[in-house]
Structure I
């Protein structure tokens, strides 16, 4: 029962990295301004900070075929930084 509640929690998120989405984000930002975008990072279960391109609620929201799941969990407990525009 506890596992089912975790799956439907409004705070459960999936951090995803896609090289195609990263290139699209950088190209879009380059076209809008002369600044660069710095991807956000998320700390994995192993304690390593990895870049991510999007945060989704379920796997059906992942649209890129080259996307990989970096980590998932309660967004209140997972340590992550937002994308930054420099």
Structure II
């Protein structure tokens, strides 16, 4: 499975942010069903982030009753096992 992304300079700083450049061609039905809520490019609910990986998302409970988003990069689809390849758009 390939995920195309583009890089652009951040508006306020000397770092680069990444954003998904094209719709994903799913490797399996499980990936299609869970894309953007359990797994996705970068960070959930952010159009552009400093992460250029495909990540698993998990809401981690906090002592104050809220949650914090935990982001873990993955190299293979957790549903079918196909390799995930983030590719920079040229």
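Just so you know, all these numbers are worked out from the coordinates, no wet-lab data involved. What you see is a predicted model; the values in this text were computed from it and never measured. Cβ atoms are built from the backbone, for glycine too; each structure is taken alone.
So helix-only ellipticity at 222 nm (-39500 (n - 2.57) for each DSSP H run of 4 or more, over all residues; to 500), computed for just one structure, reads -7000; which one of I, II is that? Here the read-out was taken from I.
31 is what came out when relative contact order in percent (Cα under 8 Å, 6 or more apart) was calculated for one structure; which of I, II is it? Write out the running numbers ahead of the final one.
Details: I: 44; II: 31.
Considering all the candidates, the number was obtained from II.
When distance in nm of label points 7 Å out along Cα→Cβ at positions 49 and 65 is calculated for each of structures I, II, structure I comes out greatest.
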